[in-house]
1. Quick check: -9000 is what I get for helix-only ellipticity at 222 nm (-39500 (n - 2.57) for each DSSP H run of 4 or more, over all residues; to 500), calculated from one of P, Q. Which structure matches?
2. Comparing FRET efficiency 1/(1 + (r/R0)^6) of positions 76 and 172 (r between Cβ atoms, R0 = 35 Å, to 0.05) across structures P, Q, which is largest?
3. I have 0.85 for FRET efficiency 1/(1 + (r/R0)^6) of positions 36 and 84 (r between Cβ atoms, R0 = 25 Å, to 0.05), calculated from one of the structures P, Q. Which structure is it?
4. Could you figure out which one of P, Q the value 19.2 for mean count of other Cβ atoms within 10 Å over residues 28-35 was computed from?
5. If volume of the Cα convex hull per residue in Å³, for residues 4-115 alone is calculated from each of P, Q, which structure is the one that comes out at 148?
6. When mean projected area of the Cα convex hull in nm² is computed for each of P, Q, which one produces 15.2?
7. Work out which structure the value 9, 27, 36, 25, 4, 0 belongs to, where P(r) over Cα pairs in 10 Å bins from 0, in percent, for residues 68-219 alone was derived from one of P, Q.
8. In terms of distance in nm of label points 7 Å out along Cα→Cβ at positions 140 and 236, which of structures P, Q is highest?
Structure P
Amino acid sequence: MKGNTLKAFSYGGGVQSTAALVLAAQGTIDYQTFLFCNVGADSENPETLTYVHEVAQPYAQAHHLNFIELQKRRRNGEPDSVYGRLTRPGSSSIGIPIRLANGAPGNRTCTVDFKIRVVAHWTKQQGATAETPAVVGLGISLDEFQRMRSESGIPHERLAYPLIDLRLDRASCIEIIQRAGLPVPPKSSCWFCHFHSLRTWQTMRHQQPDLFAKAVQLEHLINDKRTQQGRDHVWLTNKLKPLQHVTTDLVQADLFPREYEETCESGYCMV
């Protein structure tokens, strides 16, 4: 914190956020607090949670940085999760950018509800106001500059992009992490995220078959609910077909072209 300004970095668990953590430890960027919004142990990529708890958090503590894990709470005080919301009995909400029958992405509230509002609640609790807004750093790199926003949408917060200020791209972030002696983190996202490429789904099918089967079951569950409501089916890929049909039992990942894949690595997903 500099002066009376509250500063916190929204840590997403991916490459860019981890590079920012290293830069803060080295004193290159002025952030002492990192906020990790856990969208649920049943929702986060299991590899991301392992990296956060076994690599990032100990590294932050070793360098005297505040690493705070946050999670959305239900009205009764219990932890909430994206997967829990999707599968809750009686819930008709989807809230993830799943593909509609016409190919368009559905309404998306997961980022707002489970990340942006959670951080905003924390900064407000720490005393941020519209008159003295908190600065929230995001891990967006130079090659993703189109994701920058000038307004946070939160009156008591303003956004900052320290990686872009330093003209760092994703490749540079990987070098920073490796030079610090840390393993490069996996891509951060919910394991059932619609933004996965077919290559990612294919890899999951072969390397994490139980998780893939769970994704298939989730797609079926959502569509069973929609059938009961008299609504069209929706899909986890832009192929508009059941997940198990757009991947294959063949092992060769080269069957699937490389696609640009969105992630939650900035800590604020794609918002």
Structure Q
Amino acid sequence: MKLPIYQVDAFASEVFRGNPAAIVPLDRWIEPALMQAIAAENNLAETAFFVMGKEPEIRWFTPRVEMDLCGHATLASAYLLFDRFEPGRTQVTWASKSGPLTVTRGNDLLALDFPCRPPVANGVPAGLETALGAAPREVLTSRDVFAVFEHEDDVRGLTPDFAKILELDVHGVIVTAPGKGVDFVSRFFAPKVGVPEDPVTGSAHCVLTPYWARRLGKKQLHAHQVSERGGELWLEDRGERVTISGRAVLYLEGTISV
């Protein structure tokens, strides 16, 4: 079987920045085990598979597991759809494990309509401070642990112990702080699903957006994920939903044989 494959850098205006996602468009769904094997072979944070039709559907796989939500690979898939397959199209609503997810193309940005996941107080996982190598000022929980620091440099300077993060009973760890030139910065660590540090994490901003909107008293936010590659996001808190906007750029296209 031969399948087309593309790689798009999401939340970036140029290649080698943002978060690379592999995208495999399908005519029909293939076996989940094969999708997982392709994702493991790609060895990127996420590989997205989508099927178009009356109700477009999308699924996401890390090198180890299928995910319930992924922002950057959804943005990348919509970019590919609008840029390559249906250039006149300006909106798509994907069916997904997290319900319907709409992506809209504007003049300069692609906007994701995602669920809001506000973090709540739920105790501090034992070993978190040791795993991060620093003590956060506040710890909350959503799907992931949410650790808040005082300054941007605190987040940039973290050198986490990924082996110790693996020992935590958590999916992943979001770290965040106020930004110097933006509203806030963040990083995301998820070695348990095969992603030690994710370059730019759309789904984490489902958690970050309501927290910072409440803390800063504003609905529209500008953020940087300060990983080595880095990424830029524009956000809006809309109550039960959040808008996560960014750019994307095509890096490669080809064919895989499986």
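1. Working: P: -9000; Q: -5000.
It traces back to P.
2. Comparing P, Q by FRET efficiency 1/(1 + (r/R0)^6) of positions 76 and 172 (r between Cβ atoms, R0 = 35 Å, to 0.05), the maximum is at Q.
3. Details: P: 0.85; Q: 0.50.
Label of the source structure: P.
4. Working: P: 19.2; Q: 12.2.
Value 19.2 for mean count of other Cβ atoms within 10 Å over residues 28-35 corresponds to P out of P, Q.
5. Details: P: 148; Q: 98.
The read-out comes from structure P.
6. Details: P: 15.2; Q: 13.1.
Going through each structure in turn, the value belongs to P.
7. Checking each candidate, the match is P.
8. Numbers: P: 2.8; Q: 2.1.
Max of distance in nm of label points 7 Å out along Cα→Cβ at positions 140 and 236: P.
Bear in mind that the values in this text are calculations on the coordinates, not laboratory data. Here the structure is a predicted model, which means the values were calculated and not measured. Cβ atoms are built from the backbone, for glycine too; each structure is taken alone.
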